[in-house]
Structure I
Amino acid sequence: MHLTHVPLRVATGAYILNSGVGKLRADEGTAQYLHGAAASTYPAVFKDMEPTKFTKLLAYSEIAVGAALLIPKVPATVAGAALTGFGASLMGLYFRTPSMTLEDGIRPSQEGIALAKDAWLVGGGLTLLTQGIAGATKSGVKSSKKAIRKATPFTG
């Protein structure tokens, strides 16, 4: 894990991990609320799923994303892709629920402020993802140069 990724990964990872652990103990009402929101936004995927099973799936997914961010051995590209996907699904919920936005369809309504702030998850995920790809590319170029130098005899 690159030192500059630590603040982003710890802050978002701890927050998401805690959210997932909290959902493991969700009551029936909470499960129905969470499932209803997801099923109305992504009906093809969640409409027929039982609310308690959906909530467990959501909880374990959040725990996995949070853990991926917190475990130093998980590459930035993997952690960033997980965070981007998670954040994008929340932004989908935000944009597809008419009551979440004002008439322009972008700015949050009072009800939508809680989800609109999750745009930072997408930004953080994309940051990790692009920095991970850039770092891997840079590392690959260095390795290739080193291999070429080693294989090419010096003819000075």
Structure II
Amino acid sequence: MTISSLKPILVVEDSAEDFTALGRAFRKQALPNPVLRCEDGDQALDYLQGYGQRPGWPALLPAFVLLDLNMPGTDGRTVLSVLKQDPRLRSIPVIILSTSSSSQDIEDCYRLGANSYLTKPIEYASLEEKARLLVHYWLGAAELPRLS
């Protein structure tokens, strides 16, 4: 088990249904990491910028962030921009997981520093496959930076 496999996976997702489906898909992959949910961009930034300082939040930064784009309040684009401009957080891989397949959204996210962009599938079997690929690549194949 690598260091990254002990770190949480942060899912920033406003839809409880989407988060539940993703959690089920991760469990099918026997993901050993805890999966945390932030329901909006403000909550995600609160955790990431103040990790280890608030009761109930983990003292570790996540192995990677799965970030929805279209959320009420602070949206995913803003969260991505803030993370990639913060010297303490910019090394965390951020994978966009959005219903949008707009080429403009994809280009904007990569320009802002996204490490990957995935479109949320409609079919659960396709979501399982994307979860399998995420776990295999980001926690098995990729060498991730050591973060506190």
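Just so you know, all these numbers are worked out from the coordinates, no wet-lab data involved. No experiment lies behind these values; they were computed from the predicted model shown. Cβ atoms are built from the backbone, for glycine too; each structure is taken alone.
Things to note:
- FRET efficiency 1/(1 + (r/R0)^6) of positions 78 and 102 (r between Cβ atoms, R0 = 35 Å, to 0.05) - highest-scoring structure of I, II: II
- When FRET efficiency 1/(1 + (r/R0)^6) of positions 14 and 94 (r between Cβ atoms, R0 = 25 Å, to 0.05) is computed for each of I, II, the one that comes out at 0.90 is II.
- Given 23 for relative contact order in percent (Cα under 8 Å, 6 or more apart), calculated: source structure among I, II: I
- Computed -11000 for helix-only ellipticity at 222 nm (-39500 (n - 2.57) for each DSSP H run of 4 or more, over all residues; to 500) - originating structure among I, II: II
- With respect to volume of the Cα convex hull per residue in Å³, the largest value across structures I, II is given by I.
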